[in-house]
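A.B. asks: Below you'll find the structures, each written out as structure tokens.
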Structure I
Amino acid sequence: MFRTVQRKIKTLRRITANADEVRLFILARFPAISPTSYWMRWLYPAWWQYVFYEVTKAFSRRNKGVNSDPASRFLLRVPKGAGIGDQIVTSWSETYLLARRYGLTFVHHPFVRSPHDPETNWEEFLGFGVNEMQAQQIAQNGALKIVRLPPISLMNQRNISLVDRIINQAYPQNNTVFRLPSDIYFKTDLDQREIMPAVYAKKYEAARRGAPLDVGFKSRYLHIGVHIRRAGNRPDLNPGLNETNPEWKWRWISDGYYINALEDLLPLIDRPFQVHIFSDGTEDELYAFDALPNRIFHLHDDPRWVFHAMVCVDILLSSSSAFSICAGKISSGLKLIGRGFDHPRLFIPETSDWVLIEQDGHLSDHARIQVQEKCRSIGAH
């Protein structure tokens, strides 16, 4: 009995030394509480420091005249366990842009293993951490002070500015590491479309120069990639089982959407082509695509090969998955994507290589013209 109490006290001391662990402990026992609840902020010493700063700033000279050096002030976030596309868009890109916004040095934390493909080493394959400050370097530097930021939703500019004040007014000192709370979707109101695709492409192209990957596409064909998410390893998202699931409308796209798009697309192509179906489904699930001309199924292939193949195709018919959309952001090919797929977290570019098609998959007259121009440009090379 005494040893049990001792163990519980020791566990409690360990948890309370880390505000993040206290928050996760509470949320695990009271799941109805929002991860970004206002009351959660009070668990964090950084919030108390900010409140004290706000109360005393009018008559205090504290922090005045402090010259902050961005090279010695850092922003770190541990990625939320999710698919690699999700990690890129939410954890990695958000932190990258927030560091720029707050005048901090971005710290790269290795991608965590994806629950969809836990054996895949995305960290090594993507090369996104090359030439960035590494989390391990920060951890080994005992001279740095760690400030755990409170869990504040960043869905609006007001809250983004609030966190800015915590970082740059309450904590202006150098040699500081600011850690964003773990296991939270911030849905940050910073537009990724202008900056991040070029960042992805530069890093990914460097990674492939160092470790080339041949997709085996024959140059005499125009290659069309189709990403069909069927979530065969997620029974709660299978058709007919739970269509009330809140993720349903983002994750499940009907066969009809793809068939309509391909029936409109293929007659516009005036050269030999191949249609590559990338999916986690089975041939039985995808029987509707059997009649497509020059169709090649790539089912449950190595996800790194699939990602690279989607980067390499001439035309990508994307799903609403961050996985294929991230590949599309790196690709120089034409991307077709349905209107309404860009719910707030995907940041689909508005450049000419991204063509919006109708929600039922059909191509508008404008989309047809864009496809024909792309086919002509490919034929000219």
Structure II
Amino acid sequence: MSDNIEGVYAREWMSLEQTMAYLAHGREKDHPVVLTCLDKLGVLLDSMLDDGAVERSFFRRALVIWEHYRGPDHPETAQILNNLGYLSKRSGDLVTAQAYYERALAIWEEVHGSEHHDVAAALNNLGALLRVMGNTTGAKLYYIQALDTWEKVAGPAHPHTASALNNLSIIHKELGEFAQSRQYIERALSIWQQCFGSEHPEVAAGWSNLGSLRQSMGDLTGAQCCFERALTIQERSLRQDHPDTANSLNNLGALLCDTGRMEQAREYLDRALAIRGRALGSIHPETAHTLNNLGFWHSTVGETGKAHDYYNRARAIFERVYGRDHLETGRSYRNVGLLQFQLGDVHEAEQNLLQAESVFSCYLGPNHVETIALRQTMQAMVS
């Protein structure tokens, strides 16, 4: 048994190893014991999917077993592929994750046709993955397909449809298409409220995303109201150290920095960093976002040395998880570059800002508001 597996999973892991060892010997495909073992193995794997100690190698072994007994184009084989996509994404192996997700989607489309909940979920997974990879346009196409499928499969007022609307809202916001983004998030929020009531975590997520949109639109007062509503719901409905609670704390901290309320902003950001560090780990992208915000906080109060440290910690995480050419990494290059210019390190600042501009132009386009703003800032620096 692996030394990494502890606690509640120890018994399941031993049973998993025994089951996989039995099936690995090429038994009769239709034997009752084989069928029972496959069912048991599927349940065990699903129960262990979110455990950080589970390694992809065991799911790869499961994939070989499923392809042998069920066939390479069976819906259950697609589920194993989908799980491998999830685990690959979680470990930062995004290209491999995409390959697994695409294989799963192809199987489900072949077996079920285009109007099935598994197909909708696979489209959503690919959209989310491409967004993480910085391919916002590609993510948008998958999210549009996912929304269309969920509306046909589940109906226009189903929570899954609301989630698809929410995803499209986020994409439109990132593309600077604020009017469309607002239409989608308000529809999603309305559905969640009708389905779950006003105090549900999904509703809180809707308020949080609406707050982010209003902040991007310059409506800071409206954004703060949304973030505070989200935080209130999360503190009532979730545990105090839940990552979603940290998300609202992070959002409020960043917003209060923008409005000059630095003491309260620091309190929120410190709480967010502590929660994300415990719940997600020290090298998670969400932890990096809070480090970025703390870098901005220190820069704003004139502590440029500490700001540089926080910005570099965030950049190191984004580079490790996403690589140099990802949008989030590009934003870190911009932050570090602007601070280096402020500190008088003009050469290093120029290198980081040029890298940021290259990333922005690639993923956002040369005419996106962020790309234009960075280009104008660089021109002002050399004039």
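None of the figures in this text is laboratory data; all of them are computed from the coordinates on show. Not measured: the values here are computed from a predicted model. Cβ atoms are built from the backbone, for glycine too; each structure is taken alone.
A.B. asks: Any idea which of I, II comes out highest on Rg/Rh (Cα atoms, Kirkwood Rh)?
C.D. replies: Largest one: structure I.
A.B. asks: Given -10000 as the derived value for helix-only ellipticity at 222 nm (-39500 (n - 2.57) for each DSSP H run of 4 or more, over all residues; to 500), which of the supplied structures I, II does it correspond to?
C.D. replies: I
A.B. asks: A follow-up question, please. Which of I, II yields 28, 15, 9 for Cα extents along the principal axes in Å, for residues 177-216 alone, as computed?
C.D. replies: That value comes from structure II.
A.B. asks: Please state which of the structures I, II yields 2.6 when distance in nm of label points 7 Å out along Cα→Cβ at positions 209 and 305 is computed from it.
C.D. replies: I
A.B. asks: Assuming 68 is percent of Cα pairs over 22 Å apart, for residues 145-264 alone as calculated from a single structure, say which of I, II it is.
C.D. replies: I
A.B. asks: Matching task: 7 is the computed value of relative contact order in percent (Cα under 8 Å, 6 or more apart). Pick the structure from I, II.
C.D. replies: Structure II accounts for this read-out.
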